[in-house]
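Some structures are shown below for you to check.
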Structure 1
Amino acid sequence: MTKRILVCAAFFTCCALAPLLAQPVWEYRLRLEDPQAHLLQIELTAPAAAPPQDFSLPAWAPGSYQIANYAKFVQDFAAVDAAGRPLPFTKIDKQTWRVTTASGSGKTTIRYRVFANILGDTESEFNEEHAQVFGPQVFMYAVNQPARPVRLRVEQLRGWRIATGLSAVNDSTFQARDYDEFIDAPLEIGNFLEARFTLAGAQFRLAVHGEEDSARVHAFARQLAKIVAEQMRMMGGPPFQEYVFIWHVDARAQYYGLEHLNSTSIGMPHRLGDLRSADEVSFSYSGLHRQDIDLEFAAHEFFHLWNVKRIRPRELGPFDYAREVHTTGLWIAEGWTDYYGYLTLLRTGLWSRWKWLRLYANLLSEYRLSSGWRFRSADQASLDTWLWAYGNGEQGNLGQTYFSYYSHGNLLALCMDLRIRSASRGERSLDDVMRVMLARFGHPQPGFTRAQFWQCLAEVTALDWRAFRRDYVEGTHELPVGDYLKLAGIKIDTVSNLDAPYLGVSVREQDKQAVVAAVGYRSSAAQAGLEVGDRWLALDDQTVTAENWQSLLARKAIGAKVVLLVSRRGNIRRLEAVLQSQPPVSYELNVVEEEDPAATAVREAWWRPYVAGED
């Protein structure tokens, strides 16, 4: 039955694309040429166009808001005409090659190689074990030609299989409606383990590179099926016929994930089903197991197929691949996706209520400890994402003045959802907003403007959002998360030791020395002049290490004056600090035992699954 459904799905997809492929197409060949040298060979044949012809590689990838300059991986560029005669070319900017052609010369073919040796969600890797091909890094486009259908043929497969969201013509040939759709779909090529399942008439494939236990793969696929079923039921069904989860299990993988139109690519440094504590991974995941991170990434990236890939700020498509694309809507695109990822795992029972509450306690702690939201609004943080480059600015001013629109947008979504649910007495929710936005602005519609978003929100919820927008989205007021949680009968309990002394730093080890990793906003350390990167040598007369600095501080009294001996740029400095009391930044979220029945109703409806039978 599964094989028959797969054949039928592929047949209908090919039929839908057939009229498009009757037009002039961009023909790509991908050769898995040299795994030891990590070289992929690419060939693109483009229809005739007015001379000269420019060919370019994207500077960035949709979903990853940083300039990647993929052209740095290109070598051995060449061009020929329809008769195979070499054509002269010159490079006119960092990512564009201009080929000199003559009028009426017919098709132009370019050939080049790409170095591929980085495992990640926005790079490619090719070695003797597998090939991970990320379109924006690998495939050039003809700059001044109209959008055309694309056909890709993969050669020298080495006996490997291919997993991709592209429509398959056969085992090694694929097609797409246009270049945007083409480079959106990564390819995993190798001898991966896989599991398949069918839901709501759609086919799902989990392809896992690096996992040797097929039982783990199939167990994880069953968990994915719960996530998929819940989100599809909420959003009205699958907007595709096939979806692929590409999963990399590799010690080098740094917890990455990227959304695509009908696929996702995710990488984890641990095996599937890993029950070890996640406390050391990130404070955000403290209290969880590492397999919970797998589930959270999967739920987040799968929900992206609606939020971002189909419901998107207007600026995010069609894409300008040559330069930054700015939008104020990433707190919606990423933050709301985070919110629904968490909520999906609660609704399906893959996370317990305690675990979900713990995650939000962690999130609230991080929010109140950070200072970035005091300097930038949620809108501004979205616009400024290109400055941050995923953490590369933490050693500078951005470490104090920037913040994550993922977690901030998550908390905004929580507050907005609870306001809607409480005010409407359960008649409306943020879920309704998502469905209406899909109907109004979903792909192939051009996306929503900022004004359209707020108008839609007001119409669906019958609420006035002007003050909320002014204070918490366009302004820098502190989010009153506790007030909104009360509407669902949830309280915030402070568990910080308020009697403990507080300096306001975090420390990491480097070259067997304690190095200041972060300095809290307006903390004792900041007032004393401590800087990120200082090598902390001593506290009073005692030697400081990355292991003992907290215990040394714990022996001091609140209000005590201490001497910090640090090395900065080769000079020894003596700083004085007055220890403050520990701020209330560690929390527990708990359901109120004797609560308002209205709050109980809000919470129960909020947490209720769409798919029956889940707790």
Structure 2
Amino acid sequence: MAEDAEKKKEAEDAAAAPIPEKVQVGGSPTYVVDKKLGKGGFGQVYCGKRVPATKDTIGANATQVALKLEHRSSKGCNYGPPYEWSVYGALGNISGVPKVHYKGRQGDYYIMVMDMLGPSLWDVWNTQGQIMSQEMVACIAVEAIAILERLHAKGFVHGDVKPENFLLGAVGLPNEKKLWLVDLGLATRWKDSVCGTHVEYDQRPDVFRGTVRYASVHAHLGRTASRRDDLESLAYTLLFLLRGRLPWQGYQGDNKGFLVCKKKMATSPELLCRYTPQPFRNFTEAVVNLKFDEEPKYAAYMALFEPLCGPAGPTRPLQCESGPARAGQKRGRDSAAAAAATAGGASAEADLELPTPKKRVRLGLPATQWITVYNAHRPMKQRYHYNVANNRVAQHVEKGNDDGLYVSSVACCQDLWGLIMDAGTGFSTQVYTLSPQFLPKDWIMERWEEGFYITAMAGSAAGSSLVVMSKGTPYTQQSYKVSDSFPFKWINKKWKEGFFVTAMSTSHSRWAVVMSRNAGFVDQCVELDFQYPSEGIHRRWDAGFRITSCAATPDQAAFVLSVPKRRPSDETQETLRTSAFPSTHVKEKWAKNLYIAGVAYGRTVS
């Protein structure tokens, strides 16, 4: 809603400041502002006609140019000139990205004077009856990959790859069959400009950048942008142009982004590329399996499509140019063999090989499993119970209490409970309730008044819950939220108030998150996915985080990872996913002094 209000204000500000009739900025000639050509992510693009006219058709002295105007109140101009200006400045002059000839501010607008280009691939697709030839799409693939390789080589990712942002050259000019990538308003660095290292991984599920139809799954989930995201978006762009439709089109409503991302994760490359030539499937399979900081095999991707492009030369529907220089040479685009030859010997052959993913993602075969988290701990007594009906919970809890054990974790599978009890909780007293509500607000508030805090909870698919509250915790204040979607914005808000997530649970598709003050953590992060987020968890482990809460619905799995104020001497942590409760595995872990620290049941495989 805040974003809608912001866009409305920008529109009102722009309406109050009419588009100038003439433009002259940064030492440029004077241009008469003519027809509107389109709208970018943050600005509007108009045709500019030079006064007086010249005979030049391209370059800084061209009679017709593209004028990109961005209002000073635009989101991209909060701190002065548009962010996009700095990106163009850092890129310099690279083939396939339009050149900025002049830029400056005039009145309420920041203005860029750029090369005039022709129709977008979206326009071409529409004018051709919403269909494009296999040969044309293959040529687009080769050129788009080459452009992205050059952009990535400069340390940037585009962030909004889609048919509307690929333009052909102006009709009737020598470059009319050349491909261009425009609109750098969402471009970000994947490589640090100072030290040249890859940017650090992060995930903020409340942040989305891009266009829903073509965005990568990682963009939907709020992960830091990297090269893989542009290539995944390109795969969707190519398939849209070739097939005319993507499986996730048509969703509406406030949760459209969630539904689209869920569908993308549930659609295997094999299904997505059914009835398309094999190179499209191979490319899609390769790019959706890329790791966050993995170097894409650009040459291999281009070589996939070369055989579909038709004979080299002017008969091709698109002008195919050379990619970036390799080994000090220019690389021809006449054939995959030529591309390999310039790279030199064995290294070139390796460059053209697509690695087989060690572990394929997005199989299109969703699965729910038990998720158990194990922490290293000095030998202690721990007990587990699973498939526990409501009327058996009291018996197990009372027996455990008699033996000096307290409930440390709970979970639910098929409306039966799983209980973990151990002697290492530090609790002094414990109470619990089985409630038909998710969650029992009145009971929780009464226990808070008595000095108890929520330490474990679980919900059933039917909407009931098991809530455990304890004394002897370090907590000084507690708050919880029940939500139809994962409440990351609320979590982020509470983090700023000094709270940390200390428990999570789900009831079918609903989430409950408990946050506490004085939780003993100094930092915390979230990993949320439509499958077990293996790569993200390993990256968090490498950064010193450990899983402290987990929960899962039939669609998603969420893990909260924390950095404790006092680090244990042995920080070993392992996770296990099993179809049945892992009773045999638990005993094996105990033998290694690894004890269950968290348990959940839900989505693990997409």
Structure 3
Amino acid sequence: MITRSVQIMHKLIMCLVLFTIGLSSCKKTFDILPKDNLDHQQMYQNVYDADAAVTAIYGKLLTLADKIVILNELQGDMLDVTPNSDSYLRQINLHQATTDNPYINPRPFYELIVDCNDVLYNFNQMLANKRISQADYDIRYSTVGGIRSWLYLELGILYGNVPYVTSPMANIDEVNNPNNYPWLSFDQLLDSLIQFTESLPYKDLMPSDISLNTSVNGYSTSKFFIPIRCLLGDLYLWKGEYTQAATEYHIVMNYADVLYPAMNSEQWYETYKVAWTANINGANWVNIFSQPYGERYSNYEIIWDLPFDQNFAPTNPFIRLFDNIAGQYLLKPSALSIQNWDNQTRTDHTPGDYRGLNASWKWSAGVPIVNKFTAYFNPLQPFATNGKWILYRAAMLHLRYAEAANRDHHQKLAYAMLNVGIGTEYDPAYDTTGVGGGQSRDVTNIQQSFGPPYDFDARFGNYPFYRGAWHRNVGIRGRVSLPPDYIDSTKYYDMSSPEIDKPIIDETGLTLTLENDIVDEDALELAFEGNRWPDLLRIALRREKEQPGSGVAFLQSHIAAKFQAAGDAADAAAVSARLADPKNWYLPFKWQ
């Protein structure tokens, strides 16, 4: 049975040929059916069949990679069209998508959602008929349920109001019948997603001792599966429940405690902590993207990613999108994104950002191209198209945690995460002199924060000896040798106070200023990865709710800046006019 399971998983993971996981009447929802198609009653017999169904879901998720990146980045300010872009891409770039635009068709999302619904239904049947243990059911049901919630979050971000379908259906086109399923506003959708995702029986990262966690053709599946607590954190962040968001993020940030229970190894100090290992710091930051799938040091950073393999479908779509020699060069870094990186100055006073030129982007035959997705692609070897799609990584986790902490009255901690790290920011010597106090003093009562979910131990001292779990944390900007985004303390703090931590006198102003800094850092750190428009939209919705007009102004200024940096004042004005109405922040939901 184990041999049979491996054979099935090999077909599904590496070929990404979709296993027939639905009722026979749902078969039209799949792109490809294997020749040795089994009746679905034969398929859900044991845990290995359940593994095959799970893997098929993740295989089909890969087919959405280009769509998600296009819609989530081209609507933002970091990605732009090229002379090769078709009219439909240009529409998205200008926030003028028409209903016949093939890129905005929601059907592919719902095809996978319907598959998830069918798998979840059949897992329930397996459990009821004792064909799977409760423990095996919990993990597999949860990872498929997590994917469904993640897909719905994407739909809510893109379309606003969407039909919420949670049961199997005979025909995918039933989704488009408003009489069949409730249409939820984005806010209602968030409530439903939080309720369902919280109800999942297993929320932690995939355990290492189960059959789903294996290695096939050199690809470890340990990072294949959605980090449900990160998803929950995101849902709460969108909802404005900041303490709960930080709670979920905090668990994953400290997940090395589970992965490395001895708690004294490099892996424990580094994993998901944005720490000081030279292998992915400074000029080596690009290794997060340029190293092969599963490489050790990039895995300190990567929480969730999926591989593309040159020998199996689907092919790596990012080469077609971004490469100008072997691909079609349909999208490029915006002039604004390049300008943002070039405007940085490192702590050694040299110009530029290690995350910019030859990292996130590079020159190729005289034009700028996105490098993150093609960092180890060689146009002289056009058939060597292996790659990886990073969906969640530590920097994104820390930035979102900082966003939540800032809104939850923990601005100092948010500033530490964004800039120099916890140990440095919580060092009184650094606060007063700008230089840390070293390891030869007693650090028992410093270099730490308190009160969950905002508690971190970053103590680093020799007398007495401390090596806190977070003593290697260097902050998002510190990791790439950039100075802090300094805040004018005289505006927001009572500088006459003798206390080292000055009382805040304008918390609203401080929060907004720090939030702006976080948004700017999101762009520098996460550009092109499929998060920019969601990040901008989340802040805009939040501010518009707090003060009507402020969210509009925020979104207008960021998106217009893309066109202004490219010298296109007319498009900047047109886009600003369109974004003045929050209804235009969403794509038209048109079934195709």
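Since every read-out is calculated from the coordinates, none of them should be taken as a lab result. Please read all numbers here as calculations on a predicted model, not as lab measurements. Cβ atoms are built from the backbone, for glycine too; each structure is taken alone.
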message = Suppose Cα Rg over 2.2 N^0.38 Å, for residues 57-136 alone works out to 1.60; of 1, 2, 3, which structure was it derived from?
response = 3
remark   = Value 5.3, calculated as distance in nm of label points 7 Å out along Cα→Cβ at positions 185 and 441 from one of 1, 2, 3, is from structure 3
